[in-house]
Structure P
């Protein structure tokens, strides 16, 4: 749609005006015409074009005159920028009749080309005047520029997220920002009093900052070459304290680079959309401010934080070193090596004996056409391990974000063992190519149950690209979804299996053992200080059976939710033989190490060693687990976490964390 501007001209006066190429000037000829005027004629320079609306044939006695009506409008355009100020002219002569002229209005015009440009087609290049640059649309045929939250830290000393620094501290920081270009073409100088300004609303200014390439002198440069400049050459242009900024106009053909950084992720009060405006201002008089005569705009969407499921390739594993977990740490070191992963150990001076690496943080990433990097979401639990993600992970190309609980005591459900994500799924024809986030909450009818703090839930829902699912996890003492579910890769069906803890599967296994004459086989053999239990003991304990009937009902509730929300069939689910018991608060904990609470590293699984009944020299639970996973081409590495983790109400997954490769699917191609 062509941008139009209303312009006034007056008889016997000369009006000077700026014209922006690609727009239209609309002049109502009757508004200021002499009272007895009935006709008019138009003359102009060869650089100026006009048409008359509504069109009317000239009078028969003169090819130059047109009848004047109350709706007579002159529509003026120009094809190219001026070489000099006011070098083009147009005049309108008014007549009472063809032989009697009443007056002439003269218009002096200066044409400029102006555009504010971004990478609206998402190919990594800032194109010129994309018609869709001022709006945003999802999908592979969508449009609109992408903006990253600049939440990594280019500084290695006294580090903090780059969003908290008042200036660009290193030129390398520019690669985390989105390039925006102001393109101009015109005379050496704008006419006196005219200004070019960038401006944003107060609300948008709270979410972005804009820096200018102050050292750039002439034509556009390649993005890869900008890193030779010094940081002082990138002044801050727009921010929360600076909503409008006059920018230099340089004559001729010029491209001026700007760099836009995001300050906030989408959230409950921020939809992620940001608009930046470029305006040409016209002077009026000393008593009044300049007025805009042309505005161009671009729209960005801030990239969401994206979680990575177990089916993506692992890159790095994180674990803690504590005074009592050497066997666990040794086993995890071996597993990481076998899986081709890096292993990062958080030592005691940092973790202060807080071993729950999964609970403290969740690892994800942000993505744009020009840049992508991992971002850790720090949980609101704020245990002794709370400094790890900030002090050890935040750095160049590794971002940090957190959400703190407000006016609410943090519960166990705020730890991120209670935050998982499914592999990609399609549900009733709707595609979720980035999977769906899964959290645990209280049962819908529970009045005083524990829930994940609302600020975290709001953040997760606001990202949009991994629509969350809420499961019932408050029946557990710890209350985390990773205590009863996990995902593993599979070569068939949907490309994965959902693993669920299943007391029914455990009782079926133990009944079969008893039937085959292994009722005396004992659990917990070799566990220091732990009383062994036989298969017969377990099967003859009515209270344990009642407990696990209840637990199975809770898991079945979640099973039905997951089948519906992930589009799963029974063939997509594997039941793992796991029993639970009740604590003093009548909340469930694992009876023996909870095998579903595993770490998935490609085709290798780090599974809690269950210390199940020994049959023919082999743990029956390990044998069942290995058989179930072996059908999928997966290998189980059983890790002894009994004393150092299981007895403290956690397992292998709780004590580890994994950074994974990002999705190959680009989030902006989602159909929303």
Structure Q
């Protein structure tokens, strides 16, 4: 069988839902390749991962199997950490999608498989934990595959059928070579005869594989119609070609914990994964130029898949070299490459050079971000994927006020490492809000601030940006008079305060005649009024108000801009109480995306949160998904993603933005005002 590559290192990215066993698969692959002699040496070693018993960031490992060089990136499976997987896939020659043998969890694969298909990334499906598929209640693989097919827009092509002993999976039959392998726990499998009772099932599954491949090749279709059996090498060629073009998704079986099916998977990766030229073309990176008939080695280009900030090495950009060669001291993105590193887990080792296909650490490149394409004289954001829309926020502040500068520097590094994090200064509430993909995502970030940067942070759900307005008009008179040594302070104003239509904002009218207030003091009155509107009778900023300055008095010696500003503020603070103030809450327009099997449940969820359903339609580009439009109060939006994911196997999502302010009355309004007054 001819290998489809030229000796360049290839990169496989392990992705899949939480709990599917990706880290176990990485360890099994490294064990089978002889990189480690026992499990647990590479994987979730950070304090944040250990405390949660889950991957919280990508694990990177290098291996050589049968003289072929490989880079593996094991990505977190939590839906809240999906950005890491999406970013890492920029480096992939192939994605290994790891799944459990459970039809009930098939829908959880849909967003990931759609991401891969939208970007034409070759991928295969590894059904892990087959050793758990035992007894009469265990699913048949053909039924499992039918349910997984619902989540994939590409045909799933079964490459193996399981052998069973006493109901438990004991091995597998390869549908191309038609060889049977009996599993041995933590050891290579034994080649055995295909059981007679499995012959018919094997032939049926192999025919289905060939018919799927024939959909993409008329020559193969003609052979099948003439009942001619294609040679195995020809079948492998079709598999390799269609996998590279992202037309099919091969499906393999095994158990990472038992080391079952791992060498079969490695050999399939070795023979069928395309070389880095396919990934380069997908990213729009042309082959190296030629000068005098030779490749120009100076035209190196790389794609950044991850950014690290390490205590001992500073900033390290983890990049896949797409073409050319790199050496320490070369220029990339207009900067000198200070150092090159090979990565193995958390260990960095200095490297002298890197060539096309290598996954390498680039030392101290300022201004370079994850997702950038780096060429000798420039860098550009790859047309890859925008950061995920944030859906959950925490208001944060340093526990020790003296740590404010340290917190700012630490957050800058965290945001550089994780594109799904963002920081917002809310001008309405004065809070610093850290945004991310969920509570777990943000708590991991806070743990990193404490553990890596020694900054303890207090965090809570952010306050909604409540406002208040008035129901009726009123006139008010305010006089500011103070006698001090030397010049005193004197200002007298008469105002009319009136409500305005919702959303129309503030208006100021000057009706002073006869010089009752000198013109130079009128802007100061307006400034005082605006200051008074920042804190209304209910404790919130006041909006949608018109104020008219009708009359006033001044003193030729004691009047000043400051005095009239104070009088304007006093008039508003006292006068607004006579205007029947009322509370306004911010309302957001949200679009909730869910599989249509969950649409009715989401209607109930939104209604229970005081939401107003506006309607729903099929989500464009997502077969079997709906998009529900609704108005939802900001206070109900803060933890919506938690309940939404709980109701949809973790895959429901939403986007939203502020739409309008709405009157809030009753007990809920009373509680909001009481909490505000208590806080102040």
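The numbers here are math on the coordinates, done by the rules we state, and not lab data. The structure displayed is predicted, hence computed values, not measured ones. Cβ atoms are built from the backbone, for glycine too; each structure is taken alone.
For volume of the Cα convex hull per residue in Å³, the calculated result is 194, so let me know which of P, Q that is. Of the options listed, only P reproduces it. Have a look at P, Q and say which one yields 10.8 for mean projected area of the Cα convex hull in nm², for residues 20-187 alone, as calculated. Among P, Q, the structure yielding 10.8 for mean projected area of the Cα convex hull in nm², for residues 20-187 alone is Q. Here helix-only ellipticity at 222 nm (-39500 (n - 2.57) for each DSSP H run of 4 or more, over all residues; to 500) has been calculated and equals -8000, so which of P, Q was it run on? It traces back to Q. If mean count of other Cβ atoms within 10 Å over residues 204-211 is computed to be 17.0, which of P, Q is the source? Computing mean count of other Cβ atoms within 10 Å over residues 204-211 on every structure in P, Q gives 17.0 only for Q. Can you spot which of P, Q the value -1.31, -1.36 was calculated from, given it is log10 I(q)/I(0) by the Debye sum over Cα atoms at q = 0.20, 0.21 Å⁻¹, for residues 332-459 alone? Going label by label, the one that fits is P. If mean count of other Cβ atoms within 10 Å over residues 244-251 is calculated from each of P, Q, which structure is the one that comes out at 15.4? Computed on structure P.
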